[in-house]
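J.: Following are the structures in question.
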Structure 1
Amino acid sequence: MIEERLTYPVTTGATDHPGGYEGALADFYEESAARLSAHLDAGRDVVLLSEGDPLFYGSYMYMHDRLSEHHETEIVPGVPAFTAATATAAAPLARQTDVLTVLPGTLPEPELARRLADTDAAVIMKLGRTFPAVRRALEAAGRLEHAVYVERASMDRERRLPVAEVDPDTVPYFSLILVTGDSLNGRRSRDGAVTEARTPESATAEAELLVVGLGPGPDHWTTPETTAALAEVDHVVGYGPYVDRVPQRAGLTRHSSGNTVEIDRARLALDLARRGERVAVVSGGDAGVFGMATAVFEAAQDPVYRDVPVRVLPGVSAVQAVAARAGAPIGGDFAVMSLSDRLKPWEVIERRLRSVAEADLVLAVYNPASRSRIEQIAHARRILLEHRDPDTVVVVGRDVGREGETLLTTTLKELDTTTIDMRCLLIVGASGTRVDPAGRVWTPRWVRT
């Protein structure tokens, strides 16, 4: 029998490999696969050992990617570490309709907290140096009390204890955390999230519906008033990516939904507030600028919601952010329009575009294009060119305030509409809008006839 010892070149920390950690591991797997391929090509059977199950966070997966295309492989299933750990802890993990989520401890702390709060039962793997952040995430999600730490499950020196009692300096790689499901820890069930809310008779004077804008990008563009309000509410309701931006904490229930169900989520929020819950509906930017505020007031026209208090908190709008990045293009009179025809006919959009163009107003364009709307921005450009000088200044902000932010200053005649998508906001200048030698765009406050 021939033994091949495959030794990892690096596990954590720095490496002098030019490709960094990922590059070092990729080379290791390539070299290891080549060594095993040599045996297989020579007609030898090869057995590759793996802890737990080979295809569940197992290193064999990366060897399988490299070997299975050229060699016949047979995978013998194993016992995953978390099933051994549940046996060690004698803790049934999930029952009935409980949702079980398996999470790597290497996730960013806010993401880990969010996912822990949004599931019934959880397994957290890849601990070791990640343990302090994982513990903080459990505490933020309100799950620390029911989290069990298991070390070296089914091995010698196996042990288990509450996560709150674990010394972070003693946590080895062969460890994980179990968070038992609703049926064991008394958390509110998913199915009962609304039915168990407070009734109007038990509602407190604090119960209300807030509609807030998170700003268009980084956390520091969220106003202190909004941040303070979100720290007090019981529920957050909104489009998934916006809900994800709200830090998870104990006692907070999150309700995510898709991009075109504004009235449905407004009604959900109103129903929760009507039952006495403190609720925040979140939007990107400012909630009153193509955001959720109008949808909430529309849904609130139903007489059943007449006693629900609604308060709108201001936010930093996307047009403000793009304008600030560019300079001061909206320093004079300006108009704001959306090119989306989902809620209004294109004929109305055309008529308004012509009116704005004829009035020589600076124009901020929201929702300029999407996967299903690729021609409208080109048509809008043609309409504007009927009334504006081809050299009119145009600012295109894409993902402003977020990773990959770009800002382009161009003209109407040079604007390439094929590069515009839903992540862009355009500012089309007036006749007086100019670009200074430093590239800053500004529109004078005065207008000469």
Structure 2
Amino acid sequence: MEYLSKVHASLPSLADFNAAEWTPVAARWTYGLGGLAAYLLLVRLLRYRRRDAMTRKYNYPTRSAMAAMTIEEATAINRQIIHLEFPIVYNKSLFFALFKTYGIPSISKLLAATTQVSSDATACKRAVDTEVLIDEMILQTPTSPRTIDSIARVNFLHERYRKSGKILDSDMLFTLGLFAMEPIRWISRYEWRELTLLERYAIGAFWKDLGTAMEIPYDVLKPYYEGSQYDDGLTWLEALDRWSQDYEKEHMVPAETNKLLADGTLNILFFNIPVVLRGFALNFIMPLLSPRLRKSMLIRQPYPAIFDHLLPSILAIRRLTLKYLCLPRPDFLKVMYITDEVDPATGRYHANYYIAHPWYVKPTFWSRWGPEALVTRLVGGVVPGDEGARYCPAGYSIPELGPTYQRGKGEKEMAETKAKVRVMRGCPMAGL
């Protein structure tokens, strides 16, 4: 006890500490760690709020209950996914879905026979027109004139090729399946959370309805329904996924026309990347392309093994950062790929983003001189407003989208399609 008393006496008391020396440091650590903990808690509380609010709003607690979901509700859920929840990954998945169709020779041969892939500019225009038409179909309400006009335009552009047998119903269904399934696959792999059952159901219901409006037959899917206790949009989506995988195994085979379209699309993707870095860029995106797709497009192999891990690692870091460190995207920052309102100066709509050539993008001070535009200028790229009217800076009109030789054509055929779609979707103006 005497020894312990001596030890205790030798220890400095609290009064001996210089509070001026240690309190600020301790306080900074305390406040810093407390602030970090509060922020992480706030992220956790808010990160899933939109998902949970969506579940409460539509109140379909079971798969059976979801059978009552309307096409208006399915569209609204899709729009929230695209605008707010996963805008970047969703958009990129559609680009690569279009790219994937070029691995089917029956598709690539038809496109190679046209002038749509004869240069980077025309290949870019075809990609942009396709994306704009898809955006018009999926980002507006089901009965809006823009939605119905875009469906009618797509049907007209495909009609003569389908009647002549140059576009197969199976290729149309495969393409529809890619646009429906690739976003689901990409979100599952690369985003901060999985899609809910409600969201997947809405995607299935939406694309099934759109395929019907595009007059794509589903007969080949019947064997893939076997064993399912449901007959709904999600069952259709699951059957389409299985059928598409079988179709891909059989029909995604090597062809020079596949390579022609693949090279043209990669030139668009890498347009603003210096030539000396394009080999690196191709290796960088290789993990996004399946071995079967690379083989069908005659893309060179092998490539350095490190690239199998580079992009996936970056995407994994992004996923964790979004999930644990980032607040959810607020409504006022929702991503708008096309303008909601018509430009009063031109009577047209605009695209808000571009990859290589600024088709339909309105020239503004920001789009011409903002940070992204300055980088584009630095590498010798094109910004909105360059080269006069070549890239249609005044915007687009839906009846004019498509190949130049089809511009403004198809008024009669489109009117017939619009009447059918209005009736199908119960549009109040169906009789007009």
Structure 3
Amino acid sequence: MHDWQRYQRWLVAREISTLTRYYDRVIQWKTLPHDDGLLLELLDSKQKRSLGTTEPMIDLRSERNERTAVLLNGVFNHDTDIERLLKALHGHLSRTSRVIAVVYNPYYRWLYQAANQIGLRGGETPNTFLTREALANLARLTDFDIVRVRPVVHFPFQALGAGNPLNRAAPLVPGSSAVGAVWVVVLRPIIQEARRPSLSVVIPARNERGNIEPAVTRLRSLRETELEIIFVEGHSSDETWPEIERVKAKYSAEFNIKALRQEGRGKVDAVRKGFGHASSELFTILDADLTMPPELLHRFYDAYCRGLGDFINGSRLTYPMEGDAMRFLNRLGNTFFAKALGRTLDTPLSDSLCGTKLLAAHDYARIERWREDFGDFDPFGDFELLFPAAILGLGIIDIPIRYRARAYGATNIHRFRHGAQLLKMTGVGLSRIKVGQC
């Protein structure tokens, strides 16, 4: 094997490893006869296994908290009935499984075929080349959702060390996706929940005394769910803490309510503390200002149960807002950060800063591991959830809500100071994820 061939496999493995190092195992399925096994060997994963073209796929349907990545290395480019292949594979997967397909850039068809003809590539000549539109159509036909497409191998040679900086910088160049010789495509199977999972609602509260009781009573739409409400009070100067204790006692027969007090400061610390004490299968956040109506929280829960995504994100920017719920500069900033973050993560986002998000407890455990590797830079907690949700291929779906005006208290947002911090976080994401490929 030539050094440049090994280097290309290393580039692909580096991209795939951004997911697989946080998964429980990788299974390479339908390994092609000419596959030398180097890509699988280079992957960062706890467990790795290869299954040949004639070996049956392992049944993963019973997995609930584990994540298995099924690697298809070049398989799409050597198959003439991908719809049949994906349908057969879907029947062996759980909703936590992900399919990682290594796909050759269709605009380089001539290059791959020429490489085979002159002996630079071994094995059969690839005969199927798929555009993004064709991939998306096949995914829809087979009940998959494409959650990530990352072009890699923009420059296929080390070239005395120049290859790495060139390949890292390439994603910043508009149109560079057409240049990458290989696409790493992550597909999420769309599978509904067979039962209603339990739900923990974490409510960070600082100077929100007037909103505590409504936050509880307006969650009655979720009473059919095994529900846990966790208040995390954060150094309030009003009577928020006594009110939490009163409401907890008053509704103890109807709701399972926990009351916690922050030792640290800031919303991100409150959310981490709440999640750390949560005992349910699903976690969600409800801001105590109630600008996201608690009655709509069931929509987040229902979207998860229907299998539409594994990370459910609120969006305040779809509908007109109530009164002065958000000032013009705030709305402008929110729109900018959503577009910038979506570009950084290669994931469409209509709102990156809505406080309400819902995800599985087992995925939050992976996000904590990811944060240990990435670094603790986020003072708010939105980006430290969205970054790994996109990178780990959870599948983000937005739930549009009408943003309401406050009924009690004043905002804890400082536009310019917090805006500067968010701009810094966007820069961190651009340098560490888009360029650094964390």
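Nothing in this text is a laboratory measurement; each read-out follows from the coordinates by a stated rule. What you are looking at is a predicted structure, and each value in this text was computed from that prediction instead of being measured. Cβ atoms are built from the backbone, for glycine too; each structure is taken alone.
J.: Taking volume of the Cα convex hull per residue in Å³, for residues 158-253 alone from the coordinates of each of 1, 2, 3, which one would give 114?
T.: The read-out was computed on structure 2.
J.: Oh, and also: Given a value of -8000 for helix-only ellipticity at 222 nm (-39500 (n - 2.57) for each DSSP H run of 4 or more, over all residues; to 500), point me to the structure among 1, 2, 3 it was derived from.
T.: On the way: 1: -8000; 2: -19000; 3: -10500.
Derived from the structure labelled 1.
J.: When you work out volume of the Cα convex hull per residue in Å³ for each of the structures 1, 2, 3, which one comes out largest?
T.: Numbers: 1: 220; 2: 252; 3: 141.
Sorting by volume of the Cα convex hull per residue in Å³ in descending order puts 2 first.
J.: Among 1, 2, 3, considering only relative contact order in percent (Cα under 8 Å, 6 or more apart), which has the greatest calculated value? Could the numbers behind the result be given before it?
T.: Numbers: 1: 10; 2: 21; 3: 15.
Going through 1, 2, 3 one by one, relative contact order in percent (Cα under 8 Å, 6 or more apart) peaks for structure 2.
J.: A further question on this structure: By the measure FRET efficiency 1/(1 + (r/R0)^6) of positions 78 and 342 (r between Cβ atoms, R0 = 30 Å, to 0.05), tell me the structure among 1, 2, 3 with the highest figure.
T.: The structure with the largest value is 2.
J.: Ranked on distance in nm of label points 7 Å out along Cα→Cβ at positions 134 and 262, which label among 1, 2, 3 comes first with the largest value? Provide the component values of the computation, followed by the final result.
T.: Values: 1: 4.3; 2: 1.9; 3: 5.2.
Checked 1, 2, 3; max of distance in nm of label points 7 Å out along Cα→Cβ at positions 134 and 262 sits with 3.
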